[in-house]
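Multiple structures follow.
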Structure I
Amino acid sequence: MEDEIDAPFHIEHIVAKQHRGQTIEENLALACMSCNLHKGTNLFGLDPDTNLPVRLFDPRKDAWQAHFIRAGARILGITEIGRTTAWLLQFNSDLNLLQRQAIMEKHPLD
C-alpha cells in the first residue's frame, strides 16, 4: 500500500458545482482525499446524536476550534456541525486514525 501520509490534497468545492458552486477562492478549500471522497456533493448530513439534518463544517466560514477537539489521534465534534461533519467524513475511520497517529509521531505538537 502506498504511503498516503504525504499525499497531496484535493481542491474541494465547498458548494459543489452541481449545486451551482463556483470555482472561486471563496468556494474552494484543501481537503484530504478521504474527506473529499466522503463529502461528495453533500452540504448537509444527519447529526449522529439527533438524526436531524445539519449543515456541514465550512472551512471558509467556521472556526475549527469552535466545532472540534482533538483527543489523541481522534477528532471529536463538539457541536452538531462538528459531530455531523466528523461522522459523514469519517474523520475517525481506522485508516484515518492510523495515518493521523503516524503524522503526530513524525511531527509532534509539543
Structure II
Amino acid sequence: MNFSPNKGKLLENLVAIELRRRGKEFFYFRGRGECDFIVMNGERPESAIQVCWEIHERNRQRETGGLREALKELNLSEGLILSHEGGNEVDGIPQEPVWRWLLGFE
C-alpha cells in the first residue's frame, strides 16, 4: 500500500472532473508514449492535454514526448501542459497552471 501523496494523479483527477463538468468527452492516448487527455469535439479529437505536478529534467521527455506523439498521430494543432506551476513553454508547448485553466483565463 502506498501512503505517499501522488500530487500528479490528484491533478489528473481534478482535470478529468472539470472536463466532465464542462460536458467534454475525453480519452487517454497510448502509443510509444502516453498523453493524459484527448479532448473530443463530437467524433473528432479537438486537443491534447498532459497533466503533471511539475516539469523537470527527469520527466521532461516523458511528459512532452507522449503529448507530441498524440498531436502528430491524431493530427492535432493544440496541445497543453497543465501543472502546479506554469506560465511558460516547455519545448515549444504551452504550459499553464491548473488553477488558471480551471478559472478559464486565457
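Here, each number is a calculation from the coordinates, and none is a lab measurement. Keep in mind that what you see is a predicted model, and the values were worked out from it rather than measured. Cβ atoms are built from the backbone, for glycine too; each structure is taken alone.
Observations
- Among I, II, structure where helix-only ellipticity at 222 nm (-39500 (n - 2.57) for each DSSP H run of 4 or more, over all residues; to 500) as derived comes to -10000: II
- For 19, 17, 15 (semi-axes √(5λ) of the Cα gyration tensor in Å, calculated) the corresponding structure among I, II: II
- Test item: mean count of other Cβ atoms within 10 Å over residues 45-52 calculated as 13.6, pick one of I, II: I
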